[in-house]
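Just below sit the structures, each encoded as structure tokens.
What follows is calculated from the coordinates using simple rules that are stated; it is not laboratory data. What you see is a predicted model; the values in this text were computed from it and never measured. Cβ atoms are built from the backbone, for glycine too; each structure is taken alone.
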Structure P
């Protein structure tokens, strides 16, 4: 599907819906060396920080993708049309440690335009990011005690802020030019 470049100022999404219900694939690593891994993510954010457009993705240290996020300086976030939900289910429930989950999912890896981490040909949205900051979630900072229930194994996420270098997507992700 043809994707158009979308300036950060023109990027629109139903953020809560996109993360919580539609999901995204987070991919860290380097496509050219074949060292990368992807995982389905449902928690994160898009916004502005330090005068830069950013994406925030979180990864538990127990996930295989964690090592690729740690070792490489870029990542991608890809959203897909609803009919590919089963592929995202596979990407989120299988481990890349012992399974070629991309082959199982039927998705097609492609090189990104600006970063080493790959994207997916079937994506309707590709956000390419360069890591600019990370921090670990600290349970002693939870102001709402209900948050702790998401961590029965005490495997608190690491947060990665990525400067958005390019966004490519279908029309629904772009603010209409005549409205800007």
Structure Q
């Protein structure tokens, strides 16, 4: 859904009314559900990929945040795990085409066209930047799964960027005013 679409323009006031009617403690859950619902309007199966990135990056920051010794091998394992969907969707098709052409083979990958999930680069690289910040000690591992998932899946940044640093967006997710002021 685009920000200038009629559906978005009509649903935004409704969402804001619900957002401010919900108790303050439930607002992050509401934002996460709304972000996932809007994302699923494009490609429902893409939620699996987004979920992969959110779950793996959460476990990465938990492990790396607890580690006394900074283990580069573990960091690289998490980087590859988090970026696996990005590497698969962005690079499998071009590599397959090069191999098919060079080796003159016809195999099952030639008959599949993979749709790249919307915003895959944005949310993958945002999650990865948070993992790097935790590894380097510039950020603390987020204990709340809900806040972490909202950081990775927040709809406005997923569809159009920019890639937000954890110190900016997570700080707003963790604490923001309960009411609107002028």
Structure R
């Protein structure tokens, strides 16, 4: 399924994109439904970091192939600017965790907020989930603003992550 917003396309990472990243950190590739796109070096490291997670997502997609997410492409430039997706499949109570990231060169443009809004709207409208959660590092003020702009609220829990430090838990329930 191809989800899009006024400025973004969401596309699952085709295997060729992952294979090309292993060879080069700056390349162009044809993506179905999007066309020829460029994957810049600043994004490429994220691809390698996400390989294990995407492998699990691709396995999950065989069970639910219509779930959007993956790479975010900027329509105006045909460039990969970030990633977004659900980190798991919904629980029995239809709860799911969202994760996202935007290239530093595209911070401050509202792309993460736009992408989160679209993916959450899809989850609620399709009945895929009725509760979406997220975690942010205490120091990641920008990501906290993205969640606040999308009506997420802090739920009072926290945990420690070795890479990000103390995390804040967020939740948004379908109204």
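Of the structures labelled P, Q, R, which one yields 0.6 when distance in nm of label points 7 Å out along Cα→Cβ at positions 106 and 122 is computed from its coordinates? Intermediate results must be reported in sequence, preceding the final value.
Working: P: 0.6; Q: 4.1; R: 1.5.
Clearly, the read-out refers to P.
For structures P, Q, R, calculate FRET efficiency 1/(1 + (r/R0)^6) of positions 42 and 66 (r between Cβ atoms, R0 = 35 Å, to 0.05) and state which one comes out highest. Intermediate results must be reported in sequence, preceding the final value.
Numbers: P: 1.00; Q: 0.45; R: 0.70.
Comparing P, Q, R, the top value of FRET efficiency 1/(1 + (r/R0)^6) of positions 42 and 66 (r between Cβ atoms, R0 = 35 Å, to 0.05) belongs to P.
Work out which structure the value -3000 belongs to, where helix-only ellipticity at 222 nm (-39500 (n - 2.57) for each DSSP H run of 4 or more, over all residues; to 500) was derived from one of P, Q, R.
Details: P: -3000; Q: -22500; R: -10500.
Derived from P, not from the others.
The value 13.1 for mean projected area of the Cα convex hull in nm² was derived from one model only; which of P, Q, R is it? Display every interim value, and only then the final one.
Values: P: 10.9; Q: 13.1; R: 9.9.
For mean projected area of the Cα convex hull in nm², the value 13.1 is produced by structure Q.
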